[in-house]
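Bear in mind these aren't lab numbers, they're just calculated from the coordinates by the rules spelled out. On a predicted model such as this, the values are computed, not experimentally measured, just so you know. Cβ atoms are built from the backbone, for glycine too; each structure is taken alone.
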Structure P
Amino acid sequence: MKLTLHKKTKKFILIILVFLLLFAGIQTYNTVTKEETATKETVIFEYSCHPSVDYTVYILPNELYPGTELEEGRYYSKRLLDYIQADFAVEYQGSDSVPVKIQYQVLATVNGYQGQAENKNIYWTKSFPLFEEKVVEIEGDSWNTTEQINFTLDEYDALAVRAKDLTGMNVTNEVIVELLGTVTTKVTKEEVTIPFSTNLEIPLLEDVFQVKKSVGEPIKGLVTETEEAILPVDRVKVSLFAILILLCIAAIPILMFVIKEPDELAMLRKKNSGLIKNYGSRMVAMKEIPDMEFSRYYQVYSIKDMIKIADEVQKPIIYVPDENTAVRNNELLIINENSLYRWFSA
């Protein structure tokens, strides 16, 4: 089958192919030569620090309780209280061996306040260290310690009474026995400080009291390092543009040398065949046009004008079929009495 395309159509397609070839070439060059970077974040160190506290209440020997040791979570009598034992613990764990510095101490803080829970309004406060601050320096990936503190409530009750007499404030009082500290690690050039705390809260000036202890949640974190990484060449993108380039290179010579332009005779036949197909219901094919004398000759501008004239004079459009051009001499006629209307398709 012979492939043909009109000259203007071939030219238009050729321009598109050349444009696609240039576009694909430029994009391929840019993709291969352009260096793209991405920010990469790498975890270089992970850590956790878990403070906790447990306690035991010791009471004076008496005839109501079988022993002198009471477990957590109970109501306790101030009159029977001997002392409270607090067992503080801290556990640190790192993902690598690094220099570590730990500083901590236990404080007893007496508060005078009003309100409840997080809405406390503290009017006065006084702190007492239960031991001097301790400093530990190691190089490793783990560390832990326990500290046992025994304390009574008498001196804190006495302070609350003195404060009430001194200030005249009728407020609620409490003592908070708290382990406070920090773990400082040095990772590469960065120092990471991890604060930790855990405590016991005990009401003062109460005949019956409970001990509230904080729930020590593990403190976790990580240290990251950011670096710029060069991305590899996008091979999929390059492959797609390479395929497009090859297709364009193959299509251009085919379009120029294989696909031919139709000759003038074929174009005329195609045009006339289209006229017959579109307006055949208004046309009559004749073997010959009779020789006639006409007083008026009209050269018509277009096929649409021929259709209008045929409708106006109620006459068909006539033509003589031709094997080569479909319409002999490319001539369409309307005969109306002494008038001849003629239109040439070429």
Structure Q
Amino acid sequence: MRIIQTKVLPNDWLQKVSCFDVGTSTLSRNTKVIANRLIEFIIEERNYSLLNPSARSLALHVVFGKNFFTGFYDRLPVELIEEGINETKGVKGFNFTRKLHSVFVEFIIYKKLYSNGFNLKNITRTRGSCDLVMEKHNKDYNFEVKFKESKDVFKSRLFDNIDGMSLLDEYGFLRGEIYDIQVKSQNIDDRKQKEVLDDIKCFIENKKDQYIGKHIDIFNLKYRRKVSRDIKKVSECLTSLHISQELTDEDTVYKLIQNIFIEDNGHITKLIKKSKTIENFNGCLVWDIPFHNDINLENIKNAFNRLKLGFNLYVFIGGRAKAENYFIVEKHSL
């Protein structure tokens, strides 16, 4: 559950953002590239652009002077920023948010690889190429980046969506209230995520304190008992959002890897397929597990090593854990 924010955007916020002069602003060169694309998105999507966290951040910067990506991407090559942002051209709505997020993850991975001695080899991408082509010691490396977040992060993003729309004067019923969300569907893939976003939109437009949707139920905490008196059902909804056990036991972690990264054409399965067509292929897996504070990194690495992959896999485990964890699963020698 979460209390919804209380700030209100003025009625002319869209006009202010549309007229914002990025070129003469104090934003850095790289951030200006991102801001220009976000303004295009905001003009196209109007109020619904506030469902996108980056667009919402830019609106708050323009209207209230809030920080916007301060220094975060400044040290990246501007060419990399431009190429990544160009990939979002023509992409709208939920697909834009998903694509922009994947581009930002690639930027973060670039920073990590650069700190490990890799340099950007080729910026321009061709069909079927990897996300990042890097060079180290006169040798080229192709990196394909995949991102996975636990379901509890997904739920947190839904609250962010509601926060964004609550900035509008017409949705004042949301502000300052405590809401809870129950996710009823398992295995929330991209298609279901889009449908969940439609649930969020219906909830907000109906201006009700409770909403029963296709994939989620949303309700003001004051009305929780009216939504469901079945304690078992509520418990199942809550536990479905979390990885079932702490990431400390090797066997448990290995089963989890099989479940979310291998089965149903999971991220590692996709990496394995692509590795067979590209020379000197390397995988990057970013795994966000914010509600786990007890992590045995050695056992996690051992569990990944049991996959016996035919390429190097760089694994980054981050989020709101005690510390960011990183290791390399080295290519298995036959």
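Worth pointing out:
- log10 I(q)/I(0) by the Debye sum over Cα atoms at q = 0.10, 0.11, 0.15 Å⁻¹ from the coordinates reads -0.68, -0.82, -1.38; which among P, Q: Q
- Read-out distance in nm of label points 7 Å out along Cα→Cβ at positions 59 and 83, computed value 3.3, structure in P, Q: Q
- Computing FRET efficiency 1/(1 + (r/R0)^6) of positions 91 and 251 (r between Cβ atoms, R0 = 41 Å, to 0.05) across structures P, Q gives 0.50 for structure Q.
- Winner on distance in nm of label points 7 Å out along Cα→Cβ at positions 195 and 299 once structures P, Q are ranked, highest first: P
- Ranked by FRET efficiency 1/(1 + (r/R0)^6) of positions 43 and 139 (r between Cβ atoms, R0 = 41 Å, to 0.05), structures P, Q are led by P, which has the greatest value.
- Which entry (P, Q) yields the derived value 17 for relative contact order in percent (Cα under 8 Å, 6 or more apart): Q
- Comparing FRET efficiency 1/(1 + (r/R0)^6) of positions 27 and 67 (r between Cβ atoms, R0 = 35 Å, to 0.05) across structures P, Q, the highest value is found for Q.
- Taking FRET efficiency 1/(1 + (r/R0)^6) of positions 75 and 203 (r between Cβ atoms, R0 = 30 Å, to 0.05) as the criterion, the largest value within structures P, Q is that of P.
- In this comparison of P, Q, the computed figure -13000 for helix-only ellipticity at 222 nm (-39500 (n - 2.57) for each DSSP H run of 4 or more, over all residues; to 500) is attributed to Q.
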